[in-house]
Structure 1
Amino acid sequence: MSDKRVLLIVGGGIAAYKCLELVRLLRKSGIAVRCILTKGGEAFVTPLSLAALSEDRVYQELFSLTDEAEMGHIQLSRSADLVVVAPATADLMARAANGLANDLATTALLATDKPVLMAPAMNVRMWNHPATQRNIATLAGDGISFVGPDEGAMACGEFGPGRMAEPAAIFVAIMERFTQEPVLDLPLKGRRALVTAGPTVEPIDPVRLITNRSSGKQGFAIAQALSALGAEVTLVAGPVALPTPPGVHRIDVETAIQMQAACQAALPTDVAICVAAVADWRPAEEGALKIKKGPDGPPAINLIENPDILAGLAAQGPNRPKLVIGFAAETNDVEAHARAKLTKKGCDWVIANDVTQPGVMGGEANTVLLVTHEGTERWDKAPKSDVAKLIANRIAKALT
């Protein structure tokens, strides 16, 4: 790798300190590194630290007489084989998405003709904001690649997606671009996965509906974990306000019937993980107009049973996935209900949790039981992202 060069743009976020380790990893592999340090980035790391580790000068100012006499921003942007932005803050990505060039970092991004890799890092609400998601879509459409962000605890005290990917993960992404081959062994490469997530909604009339408290967080985390192991993931999602995990194909639905149709259309697949909280019943008839209060009191709503998506996927046939996994959200006798569901639905595993525990339904952590035909495993309480990784690794082991 001694002939490869990286231009590293260090944005203004607390995650900037991780860039020192990234520079060390790149230099250890023989890759030359030249750094642009933004004003914000300088609040977290010093030019001296970056210069010492990169063994090169650190660039900060757009209007430097020496550099700009030689068109420095043009040379910087084109002398590297890859431009890496880490941390890529919400502000830096917004300016890049809109073609602004009001400092050295954004000018170099606008002037480069080389591939760009961004490692986003920001507060979870900033990451989930529609403006940020629009900017990411714009940048991706311009050909920019992304690594991360991860989900976890943040410096601000909140929890969720927005943590910058670890230096080792960014290093792997860089190496893969230089070698054009996967650096890591991806155990699910070539495998197809179907994941359902979130609630379904069943309309009573144009205004009212039947639904539940599912946030979709666990299902989305599982989709992301499977994709990270190389799987081609289709995520069928009920109505939730969550960003699509990187590399995942998302299909949005509302009702149980729509979710069933989307799942059947996604077949054949190697594994199906039914995390969604599907409504068991729906109104037999949907009112064409809003139901009004009347002198006879509340109207009777006749309910009929929804299709059983899990049982349908688990049924024997040519398109049955090799592994079918159901989820059971229970309020009592968790293991007994999960084992009964395993038998009744015909699936291979059931992952059950007690949703009466504070913070499980709609929260950031989960405590689960893995129930199989061989026995039961109890997993300690952990962030849903960690639970998802455990499930994905167990799936990879089962399919190989």
Structure 2
Amino acid sequence: MKKPSEPPKTWDEEREKIIGLGERSMRKTYYPELQRKLDELERFRALLDQSNDCIFLLKIPSLAFIDVNESACRQLGCARQGFLSFSLEDVFPEDAATRVRELVAFGHVEGKDQDTITTSLRTCAGGWLPVEMTIRLVIFNKEMYGVAVARDITERKRAEKVLLENSLILRDMQLARHIQLSLLPAAPPELPGAELTGLCIPAAHVGGDYFDYFRREDGAVNMVIADVSGHSIGAALMMVEARSVLRARVHFVTAPGDILASLNDLLNADLSQSGLFITLFYVRYDPATRIVTYANGGHVPPLLFRPSEGGCRQLDAEGLVLGIREGIVFEEKQLRMGEGDVLLLYTDGITETESSAGELFGVERLCAVVAAHAAGSPQGVIDAVLREVASFRGDTPQADDVAMIAMKVG
């Protein structure tokens, strides 16, 4: 029985109450849920379109494109609607298309639902975009689809190319270092009444420092130490050329000054064109008389330590660096060495070594090391110099090539 206070209801209101399909019921039940799902779908679509990866949705088994994200359209330069008319081969190269077809045909049989391919995608401008692409088989509402996610690997390919080129350059530089070091003397000549040794350490794989010995028919021994400006492959090549020219002339020219003059004239054109120059110190030692004859082409003066004097003197003579101009005259000087005297020829990589504070090793420190170890062998002197220089340098890498020749009269 109806209560007196309740207003009469219309048929429409009763119908809505019974079947629950009226406007108010829709707003209370279905519409908010539907709107939430649509909002989620829009947000998900926005995320896909903002992704840096190209994402494709393929229908199985036809492999027709049924959707693509905005990133794929942007990176490949194609309109979204255009993709829907493309075949697989219009976008993927033949090898990648074959891999996709094999995955679709045999993937489930082999228990495999995805594959990763390093390939390229064809752009609508006719170019190619290198990518790493993963294709996965998925099922939505009992329908199978293929989802392909392709990532641009242009920078990775460029980095791999640079890495490969660098590794090839490194291999060539290591070979060049091996060849250059093989051109240095394997062992010093034996001298009656004297000991002789030398070494060269490039700062990089190859360098411009060089030393050599030449035994003459009269029993004398010639020694040379040189430094081509720079420590690059260019300096190394010029060093090899200088070595070849010197070895071709040394048995025809006797006097150190004449040898430097001849070497300067022969190398001047190549040095000028390359923008390089060479400093070089040349010594002729006669074991019979203990007389040293020397000439200098702009090189750092060697040190002569004499126990009788208790200190070092620098051996120098007038002469410009090689490669400035032709027709240079190089002064020659002589002296007689005595028992226990130590002669050290070196390049400026020794004295110009810097400490962490920027201080140079210098000639005074070098002389002190020679004096402290002069009672030992020439090899001991060289080893001591290397130790002191390394300690002085600390953690700072070797910045310049180093070469030395040490001779001690017994």
Structure 3
Amino acid sequence: MAVILAGGEGERLSILSQERAKPAVPFGGKYRIIDFTLSNCVNSDIDDVVVLTQYNPRSLNDHIGLGRPWDLDRNRGGVKLLQPYIARGRVAEWYRGTADAVLRNMNVLEHDPSDTVVVLAGDHIYKMDYQPFVAAHRRRRADVTIAVRRVPLAEASRMGILALDEADRVTEWQEKPKQPKSDLASMGVYVFSKKTLKRWLSEDRVDFGRDVIPAMLAAGARVFGYRYNGYWQDVGTIQSFWEANMALLEDLPELDLYDKDWIIHTRSEERAPAKVGPTAQVHRSLISHGCVINGTVVNSVLSPGVRVDVGAVVRDSIVMFDSTIKSGAVVDRSILDKEVVVGQGAIVGDGPFDDRPNKQEPNRLNTGITVVGKRAVVPRGARIGRNVKVAADIRTSDFVTRVVKSGESVEPKRGDQARVRVAAEAVVLG
């Protein structure tokens, strides 16, 4: 059985995860982030999958449905979507952490005949065959086996960092350390024996990385690492999300979406083929079905149903489902959520790109990436600078000025005044 943890809010993805859980955020044009974990399961012949949801689950529930795109719509096994619930004798509360989410659904796991449980994060982009992982766990008679890989030291403080001995047994663990001792990180992917879960999950052990793994190590449990060298990305920030999408445009991308032996399945709507008109110019881009291109698209990723009108330019950007870029508009180094409309002659991502450290957090760079929320309407002729956040559902009347400088954010009207304010979150979107 596989348990996918898919209830994360994904705060660092800013307005992209404002109305949806992080695993439901679109990626690579036609996919959602959770598609990669679900596809890994079915490609690894794991067809009994539990998805634990919590934060804004509607989009995720609609996307997964009965699990048909992954061949998980079946009477035995298949996919189950579970959310927090009220039980007799227990007050209603959110899952307090990854381990707590599994603990509160142990009754589902106990009815499954398998002796091992694969616990997976639903918010990472990777391709992994879980069968060798499970085989290594059984061969070592481990209580838990943790998938690990090397990461850049700059990212290590966001992860569980560990040390392995010659037999790959875990000898040391640091959970999100400020000063990491190594670059060997947990991927948030575990194999537990079922009896281990029953023994070590408890009300006071809320999180696997912070509570369960350290307690097991302190008690001398058999905790092993499984070295993984394939593609894996935590797309938890605007910068990493943008970079992972842009990496798909390389001639030989590390993440091969065209591998027929490891198909990434997704819920795909029936749409007409993409249409490239006589005035269009398309260079090094991913264009999904249902798109109509009459302008210029350069080094960009377009989801299904995007329209780029005559004279419009989309460059170094991610444009999600059913957005429209009207004639003469320019979208540069930006991320547009679903159903955004950029008016005629408007510029999104206006001005020079300054990648110097920002004043609020000197250790982080200004990304230069502007993010426009779901269903926002950018007015005709507006100029929106770099590192700007445009909130979801913004309408033309919400703009107090049509020139939005770099580092500002645009929010809906409050009372009689539209607000355009300098916001730290907009400056440090990366």
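For FRET efficiency 1/(1 + (r/R0)^6) of positions 123 and 331 (r between Cβ atoms, R0 = 41 Å, to 0.05), the calculated result is 0.75, so let me know which of 1, 2, 3 that is. Could you put the intermediate results ahead of the total?
Numbers: 1: 0.75; 2: 0.05; 3: 0.95.
Comparing all candidates, it corresponds to 1.
Upon calculation of distance in nm of label points 7 Å out along Cα→Cβ at positions 139 and 187 from the atomic coordinates, which of the structures 1, 2, 3 produces 3.2? Write out the running numbers ahead of the final one.
On the way: 1: 3.2; 2: 8.1; 3: 1.6.
For distance in nm of label points 7 Å out along Cα→Cβ at positions 139 and 187, the value 3.2 is produced by structure 1.
Quick check on the output: -12500 is helix-only ellipticity at 222 nm (-39500 (n - 2.57) for each DSSP H run of 4 or more, over all residues; to 500), derived from one of 1, 2, 3. Which one produced it? Kindly include the intermediate steps, with their values, before the conclusion.
Values: 1: -9500; 2: -12500; 3: -4000.
Going through each structure in turn, the value belongs to 2.
When volume of the Cα convex hull per residue in Å³, for residues 99-226 alone is computed for each of 1, 2, 3, which one produces 229? Please list the in-between numbers first.
On the way: 1: 187; 2: 229; 3: 113.
Of the structures listed, the value fits 2.
Tell me which structure, out of 1, 2, 3, gives 3.4 once distance in nm of label points 7 Å out along Cα→Cβ at positions 299 and 347 is calculated.
Values: 1: 3.4; 2: 1.1; 3: 1.8.
The correct label is 1.
Figure out for me which of the structures 1, 2, 3 the number 1.06 belongs to, where Rg/Rh (Cα atoms, Kirkwood Rh) was derived from the coordinates. All intermediate terms of the calculation are to be shown ahead of the outcome.
Details: 1: 1.06; 2: 1.44; 3: 0.99.
Derived from 1, not from the others.
Each reported figure results from applying straightforward, stated rules to the coordinates on display, with no laboratory input. No experiment lies behind these values; they were computed from the predicted model shown. Cβ atoms are built from the backbone, for glycine too; each structure is taken alone.
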